[in-house]
Structure P
């Protein structure tokens, strides 16, 4: 092996290590830096600088044993350099020392546990990013970028909007949050931010459940983090039914993870999954959370309705015994409370199982003009399935080929291309 080949392999190995650390630890790194600097926008910039430095140093110096700690330490040094340049270093150190002394004094007199305190930097970061200063769209885009570590293009696909729109939202959001303290909002203010926080946790899990891009079908680490944060939120907001509804949805959906990929990481679709591999503990937890949401007697919100759909799948022994009529009814209710083209497309899939593919195809064709579905792979993928079941094989192949062209996930593309080649 030549020296150039050795260097190239070292660089590629280091790059993969940087990407892996960032995907897993970026939210905690940014949250730690936000607490350290007190400045959300600065923390994100410092983390990006540290990431760039890792890409430059790790190929030559080797990958450190604790990559997250290395990135955090580099970013903190950059923060100190930043304060020095702004001639506020001594004042900042004095303030930090004062805060430390005050925290120690408070800790001596404090109760051992405050049920209203968010004792998790990542969840606190989400509440900060979901500040009322920002629009709902900006909150979601910023949090997916900083907390979930998604690229701008991935966020655009998840939100069904152009990349430039996401870029503008993130830039404006960071500017608006400049100087906003990194702190736990009071309980009275927390409810104002709750809808945005729930939406962000849902989208983080969704990206973990079905990655919008890359070589992996799923990102389980991201999904597990969304579940962990939702559990914390449920303990903080026990009187909010939709928090329990979201937790139910995430638990019931994650229960299928062990059967969603085969030994080679290839996707296994719902109809082909070995349901004996589903996580029964997660199903029990999800059903308990759904029962708690229903117990408030206020009707089911969007997340609880989706959880009710997931429960139908969880309790069925196979696809044929699934209560598709109940799922169709749940989707109809979901369309009333949270209408979207994706919900209507999912209803069409359920209708195809309850009433046949012809009835579903009419719904799908009516959605063809929806802007959110026009650029993605979901609509042609579903359309291909329905056309195949109707025996319209040539049209099905065209639909699957179009869906494969539109997806950025390599595993999903392979599945769609195989269907196109097989004529189904």
Structure Q
């Protein structure tokens, strides 16, 4: 590990010059300098609350249409599944991130595509309505400049992303529709192969990207949308890395060094991601196998339909889940093991190419890092490992905005 000295100048994005988009990266660096310019307190270091802290994958929209659920109220994990709400974002000095339009994989048929598209449009509208309901506390963002402006106003930040491009069917013009809806980050695939790519957790069909998937990459580049390679197979990752004219982002992935699972990325690929200017947003998932058996099995089957339950059913479900977690957790890991993986990933990729995502409300978290309010623990451990204010500013938010800025500048 070679942490930067604590007196290093903030946000000197010099290593990004390796990427062929040098002009775009230079523009991104200039734009982001303002987000990293807050000086240290006299005689001390910046606290977690002094940084711009972002997350690239929030599944919290799953809860937005739950009967009686209020994003502006504080929720208790013992009786409510949600890991993110406005009060706990404020508790964790968490400034915002990408609220995901997640669509489960269905049949590759015209009806399957139509149903998925209708769902994705509804979920997108739900995100818009929820964010608009709290204009004094959080605002929508389309660009890094928007994020910095909201932060300067003391507001939280809401980007939109798309997890699984299945709803686009075979009509790539729909990517532009969702760009118009505010989506700025999208992945081609989720847990099963689709019309665009092979999934990391399915048997190969396309041996990477499909012919349509290659066109998907080109359209994402044209629009200036960031390509998210989480959930894609290794072959699809390799091909997206080779084809994309802009850096990739892994919105919620874990290093295979810590646990050998198809969803995790090996060190060689992490290095190649860094060499091309991308970033891996380190997740809390798949540090072990997912514990979905026994008493937890029926709960997993109902997890994605929680919005359809009555408030009483939601509370009963959450109580069951929480009680089971005490003795039979979803992930067989802990905070120390997680931080070992984080520190290893930083050593492999470098501080210019690491960011964070807990996969909150999508299965992430464990004892010691159960919801968004616990994020200061990560910053404290990174500080104890010797990382400087400059390093932390990059990893906690700056690297995400840099990759966004590079994609948008290339499109322009």
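2.3 is what came out when distance in nm of label points 7 Å out along Cα→Cβ at positions 268 and 396 was calculated for one structure; which of P, Q is it?
Working: P: 2.3; Q: 3.6.
Going label by label, the one that fits is P.
For which of the structures P, Q does the calculation of distance in nm of label points 7 Å out along Cα→Cβ at positions 172 and 236 return 1.7? Mind showing how you got there, number by number?
Working: P: 2.6; Q: 1.7.
The correct label is Q.
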Identify the structure, out of P, Q, from whose coordinates distance in nm of label points 7 Å out along Cα→Cβ at positions 60 and 404 was calculated to give 1.5. Q
If FRET efficiency 1/(1 + (r/R0)^6) of positions 68 and 228 (r between Cβ atoms, R0 = 25 Å, to 0.05) computes to 0.90, which of P, Q did it come from? P
Looking just at relative contact order in percent (Cα under 8 Å, 6 or more apart), which of the labels P, Q belongs to the structure with the highest value? Q
Could you figure out which one of P, Q the value -11500 for helix-only ellipticity at 222 nm (-39500 (n - 2.57) for each DSSP H run of 4 or more, over all residues; to 500) was computed from? Q
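If volume of the Cα convex hull per residue in Å³ comes out at 127 when worked out from the coordinates, which of P, Q was used?
Q
Every number in this text was worked out from the coordinates using simple rules, so none of it is lab data. If you're wondering where the values come from, they're calculated on a predicted model, not measured in any experiment. Cβ atoms are built from the backbone, for glycine too; each structure is taken alone.
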